[in-house]
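> Take a look at the structures below.
What follows draws every value from the coordinates through simple rules; no lab data is involved. Everything numeric here is computed off the predicted structure, so don't read it as measured data. Cβ atoms are built from the backbone, for glycine too; each structure is taken alone.
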Structure I
Amino acid sequence: MSDSAADLSLTEVLQLLGQRKLSARELVEDCLRRIDLAEPAIRAFVTRTPDLALEAADRADQARAGGEPVGPLAGVPVAVKDVFLTKGVLTTAGSQVLATYVPAEDAAVWERLAAAGAGMLGKTTTHEFAYGTASTPTANPWDIRRTPGGSSGGSAAALAGRMVPIATGTDTGGSLRIPAAACGVSTLRSARGRISRYGVIPLSPSFDVAGPMARRMLDISILMRVLAGHDPRDPATLDEPCPAYPLEPPRDLTGTRIGLPIAMSWEHVDERIAVVCREALDLLVSRGAELVEIENPPNAKVVLEKSTGVFDTINESEAHQIHDALVLHSHLYTPQVRERVRKGERISRQRYDEALRLRDHWTRDWRQLMLSHQLDAIAHPTIDAAPPLIDHSRPPKGPRIRLSVPWSIADFPALSVPAGVDDRGLPVGLSLATLPEREADLVALAIVIDEDLQLWRHGPPTSTSVS
């Protein structure tokens with residue numbers, strides 16, 4: 001066992017808690033000590049709630065000592081992205097617009113975590129209203145000169161900094177996957193409707209997804225078993241049985257075919273990142289998988305080009321509709337996000353409807369491509385370059401979304417799993433995507449890579465690492 005319980009994965013923590021070799025209070029106290037050490041440099045939290053985490057830990061410890069049944073996450077501390085409503089706890093969405101907002105109810109995601117016995121350790125930073133990929137003022141634990149990505153950057157940084165074993169985030173165009181890759185942690189953007197968005201401050205309902213983050217992909221499976229399920233308060237949630245998320249890696253991948261969209265997602269990628277991703281994919285090949293280079297769907301250029309901007313058109317239009325009610329508070333927005341919100345004013349209904357039509361074409365084309373090539377997954381780097389250096393004299397800048405957006409448009413489940421560390425000492429994320437009905441199988445592929453490399457055992461050299 002590690003010298004600190006804060007370094008353990010959720011899978012390890014649950015085993016030790018169940019065997020009563022570790023108490024939940026010890027776990028939380030170790031996390032709090034790590035926060036005290038790392039937080040001055042990382043700044044992952046907006047609001048800390050140590051008392052809530054300790055109370056949940058004590059309840060769990062008392063129940064276990066008395067032989068009483070406990071929830072699957074009893075006593076485990078969690079970091080909650082600051083776009084999830086939390087009753088009685090400040091929820092700002094990273095904006096001065098909501099600087100004093102204390103909700104009267106909980107988001108469905110936090111309800112499920114709390115019902116499973118988890119304790120809230122605090123609320124983590126987000127790019128303002130989740131509308132960006134920088135998550136100011138948070139720094140990347142692997143190199144504090146760099147952004148952690150975003151918009152779920154605070155959650156990713158808290159995980160990478162070993163401040164907490166599990167966290168929540170949201171993903172519109174890559175806001176789970178991008179910071180996970182930048183900070184060397186795991187996440188899944190599940191199929192839209194798998195997890196309730198009730199009580200999540202929205203950005204673009206056509207694309208928004210809530211989801212888990214953790215250092216280990218096995219932990220993501222555990223969290224999905226808690227979070228997934230129908231919620232009548234969110235009409236978009238799927239009213240169907242949840243996938244059987246795997247708790248161990250498959251041993252044989254013979255017959256598994258993984259597509260590589262070279263033109264779309266491998267060209268114009270930092271070669272140091274591409275090399276690490278290729279090496280990670282070789283782990284799947286060694287178990288029988290086959291890599292298949294594929295051409296993009298016929299309308300790929302039309303959909304992804306900025307001139308048409310299917311994602312931008314839908315996202316900007318819907319973001320404007322949501323934020324239109326806050327126009328009286330526009331002076332409180334940062335200039336960057338205020339301008340992004342205002343872009344939606346210039347989008348006509350006709351252009352919006354055309355973007356929705358093209359989105360449907362994109363989804364159908366990718367489904368057909370996967371079926372015709374008998375593909376089980378699509379693979380490529382999660383981000384195309386190292387996380388940008390932080391420049392406080394300019395508007396916040398994060399990684400580009402061009403590699404993550406295609407799966408938001410298609411509404412395919414997509415994940416990011418740590419693939420290794422490049423020669424700069426920075427973590428690299430590998431993206432895997434598939435059809436919604438193959439979501440559990442997708443997670444299984446990522447578990448193979450993650451359990452082989454075990455990068456979740458090796459975090460940043462120090463909490464203030466620079467490379």
Structure II
Amino acid sequence: MQRTIEIADFELPRGAVSIQQLMAMPRSVWDHLRSEITRRRQTDPAHPIARCRLCKGPIFIRAHFADGEHAPVFAHYPESPTDCPWYQGVNLKPDDARAAQYQGHQESALHRWLCETIAEVLGKDPRCQLVTVETYRRPAIAARGRFPDVYAELDGLGKFAIEVQLSKPFAPEIIARHLHYEAEGVALLWVFRELPPELPQGFHDVITLQRGNVFLFDDAALAASIAQGKLVLTALLETDRGGFLKPRQASLDDLDRSTGRAVFIEDRRSDRLLEYCRLGREKWWEAFREAPPSDFDFPFSEPCFHRAWDSIKGFVPALSPWKRECWSTQFMRGDQHFAELAAILFSIARTAATAKDRVYVTRYTGEGALVAMLNAKLSSQFFAPYASLIETMLRAGPARDRLDRASLKTAFAKAAAMAEQVKSGHPVWAGAARLFPEVFDGLRRAELDDLGRLPGWAGGAEQPT
């Protein structure tokens with residue numbers, strides 16, 4: 001029976017990920033994890049992102065192809081202990097895999113023709129100052145140079161390395177090239193001739209780095225390039241369901257180079273992730289706008305909060321039995337109790353986003369309102385169990401400076417001593433993670449941070465959304 005790594009321990013904020021969690025992830029999520037593991041392997045192999053729970057050896061995500069699709073599994077790197085109970089055996093080395101794939105022939109006639117044709121149409125562009133095919137590029141920063149399939153410098157656009165890929169590329173090679181060209185200030189563009197019906201994992205790796213964008217140099221792109229006197233590619237952009245939008249034509253002028261990591265027309269992955277975050281709290285923002293607590297004695301019984309509760313329990317079904325337990329053990333309306341806790345979290349988020357104290361759960365206003373509200377709520381036996389959760393929310397963003405206030409330090413300490421703390425895995429924590437995945441969902445928080453898209457209120461550089 002094939003052994004498998006049951007649990008991987010990732011660097012925080014990701015934390016532990018079981019094989020069941022991995023296999024249940026959307027493809028875009030585990031593709032990103034796979035790329036980040038390989039990126040760290042290239043830049044700092046002594047400090048891997050993920051380790052096997054049993055042997056602590058470094059691991060990666062292997063794409064296992066079966067029944068027409070890829071399934072992610074954890075696998076040990078070669079230096080991991082071979083006596084680990086979860087060790088699966090020796091992996092094929094990248095160089096050996098590459099030799100087996102090419103069977104000793106590194107280039108085909110079609111590959112050579114594509115490279116030369118792309119270089120020729122680039123040369124027709126009046127802005128083109130330099131174009132070469134498979135020529136060694138002396139590095140400006142890196143220890144060694146590269147042989148890009150096509151290299152071009154265009155006045156006003158910059159430097160481009162174009163890799164023409166007909167067979168499946170390997171993850172270490174993909175990441176190594178991205179790191180090299182990123183350091184050199186060269187935009188790396190992967191170009192395919194066509195997309196096969198069943199994409200190799202290497203194609204998925206490229207699409208992940210290009211944020212859900214595919215570029216083809218097909219017959220239509222060639223005809224458009226000749227007609228326009230510059231390089232034109234056929235671009236395919238991912239849909240939310242994993243397919244692609246109708247093909248469109250794009251030139252180098254249309255590319256977004258702002259991230260440094262890769263080029264694309266539209267970031268189809270990050271925008272989708274941010275939309276997921278926004279939808280989780282949409283009904284709650286509506287409720288706070290419709291029924292501000294300052295105008296009601298008991299605002300959380302208002303119909304707008306019923307709609308918000310229905311929304312969150314739809315995302316987190318475990319909140320329904322928790323609500324019944326609240327009533328049977330504490331004679332407390334769980335939905336209204338959760339709404340009040342949500343108001344505390346939304347108060348922190350709003351204050352962090354605007355740099356002005358704004359609370360939704362008490363009548364405190366003005367400077368100092370957030371700390372006054374937190375002091376009052378943490379002293380209550382009903383909210384003391386959530387001190388750790390509230391502190392996590394506060395510590396994540398720019399409102400963390402409130403943690404230096406002596407009164408709040410005392411309030412958190414007393415609350416922690418008063419009650420056992422709700423932790424990850426509890427239905428309320430899961431509810432908070434759906435409302436604010438940028439803080440409580442380690443996988444999504446890390447992905448947004450990796451890509452420079454973590455909102456400012458959550459501690460990132462992006463403006464609040």
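> With helix-only ellipticity at 222 nm (-39500 (n - 2.57) for each DSSP H run of 4 or more, over all residues; to 500) coming out at -13500, pick the structure among I, II it was computed from. The partial results should precede the final answer.
Values: I: -11000; II: -13500.
Here the read-out was taken from II.
> While we're here: With distance in nm of label points 7 Å out along Cα→Cβ at positions 144 and 176 computed per structure, which member of I, II shows the largest figure? List each step's numbers first, then the result.
Details: I: 3.0; II: 0.7.
Top value of distance in nm of label points 7 Å out along Cα→Cβ at positions 144 and 176 goes to structure I.
> Given 0.60 as the derived value for FRET efficiency 1/(1 + (r/R0)^6) of positions 112 and 248 (r between Cβ atoms, R0 = 25 Å, to 0.05), which of the supplied structures I, II does it correspond to?
Values: I: 0.60; II: 0.35.
The read-out comes from structure I.
> Right, next: As an exercise: distance in nm of label points 7 Å out along Cα→Cβ at positions 392 and 408, calculated from one structure in I, II, equals 1.8. Which structure is it?
On the way: I: 2.9; II: 1.8.
The read-out was computed on structure II.
> Now a separate question. For which of the structures I, II does the calculation of FRET efficiency 1/(1 + (r/R0)^6) of positions 24 and 128 (r between Cβ atoms, R0 = 35 Å, to 0.05) return 0.15? Present the calculation step by step, with values, prior to reporting the outcome.
Numbers: I: 0.55; II: 0.15.
The read-out was computed on structure II.
> Separate question: If you work out Kirkwood radius over Cα pairs in Å for I, II, which one comes out largest? Can you show the working numbers first?
On the way: I: 21.9; II: 25.1.
The structure with the largest value is II.
> One of I, II was used to compute mean count of other Cβ atoms within 10 Å over residues 216-223, and the result was 16.9. Which label is that? Walk me through the intermediate numbers first.
Details: I: 26.9; II: 16.9.
Of the structures listed, the value fits II.
> Have a look at I, II and say which one yields 10 for relative contact order in percent (Cα under 8 Å, 6 or more apart), as calculated.
Computing relative contact order in percent (Cα under 8 Å, 6 or more apart) on every structure in I, II gives 10 only for II.
> Compute Cα Rg over 2.2 N^0.38 Å, for residues 48-271 alone for each of I, II and report the one that scores greatest. Working shown, then result.
Numbers: I: 1.03; II: 1.10.
Once Cα Rg over 2.2 N^0.38 Å, for residues 48-271 alone is tallied for I, II, the winner is II.
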